[in-house]
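Please find the structures below.
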Structure P
Amino acid sequence: MAQITETSVSISGRLEQIASALQEQRKGSERIVQAAERMRDITQQVKSATQEQTTGSRSIADAVMSVTSQTAQVARSTAEQNLGAQQISDAISRIQKITQDTVNMSVEMDKAVHALKAKADALQVALEGFKF
């Protein structure tokens, strides 16, 4: 009987150890479930942040494309403006040349008029000699 009591006590102790191990296992399982829930929450937060980042990146890409387009348009307008300014400068140069040519021709015409007047005066003097 002593052996039965010892075996009973031994079995009882082992059952307590098994019960304690099962309780620890249950606590560990609860911690695993809690960790899994936290991981799910964190995964959802990461997914949400990634979607926001994607949306932000699209907005930035659209803004960059818009700025690039506007910059190209400004460059084209500037080139066109430079061409117009060059054309105006060329026209002013031509006008200045025409003005200078006109001045030179006026000087030449003035000399020719004076020369013709001098010849006309000389002719008049010569004709006066033929008067009767």
Structure Q
Amino acid sequence: MNELFKKRQVGFLIPLTALSLVLFGSHSYLNYHFASDILLFFPLWHIYVFHTLTVVAIYTLINYRDSNGKTDVFNVFMLGMLLKMVLTLIFLLPWLLSKPQQQGFDLANFFVTYFAFLTFEVYSVTKFLQKQ
């Protein structure tokens, strides 16, 4: 493996892990105190694992391509975002088909974290895009 790839990957995974733990901890705390009587369709940890894995997959693919000298990472990033949207629909499909009685909390739990992770992902990937 390329040393540059490993260095950038570790430099990405440490802040991502910290972000995931801080967000999950604060999100769990808020749900416990303000929404403990509400039965959620998806446990919080499912949502966080999904977001973390998709962000890691897209960043790793872009980092790998850039480390191998292919600097046209914008197309890979856009394809990754499209794939992430499709995976989001697949992830939410059981919830959508179940016709849930309460929709607000499940949607908020998913999409607040979705946009937090998306912001972190875009911020991390712009380093590759700025080199072009």
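A few points about this structure:
- Test item: mean count of other Cβ atoms within 10 Å over residues 9-16 calculated as 10.0, pick one of P, Q: P
- Computed over structures P, Q, FRET efficiency 1/(1 + (r/R0)^6) of positions 25 and 57 (r between Cβ atoms, R0 = 25 Å, to 0.05) reaches its largest value in Q.
- Looking at distance in nm of label points 7 Å out along Cα→Cβ at positions 41 and 89 over structures P, Q, structure P comes out largest.
- Test item: percent of Cα pairs over 23 Å apart calculated as 79, pick one of P, Q: P
- Look at distance in nm of label points 7 Å out along Cα→Cβ at positions 65 and 113 for each of P, Q: the largest one is in P.
- Entry that produces 4.7 once distance in nm of label points 7 Å out along Cα→Cβ at positions 17 and 49 is calculated, selected from P, Q: P
- Given -37000 for helix-only ellipticity at 222 nm (-39500 (n - 2.57) for each DSSP H run of 4 or more, over all residues; to 500), calculated: source structure among P, Q: P
Just so you know, all these numbers are worked out from the coordinates, no wet-lab data involved. Bear in mind that the values here come from a model prediction, so they are computed numbers and not experimental data. Cβ atoms are built from the backbone, for glycine too; each structure is taken alone.
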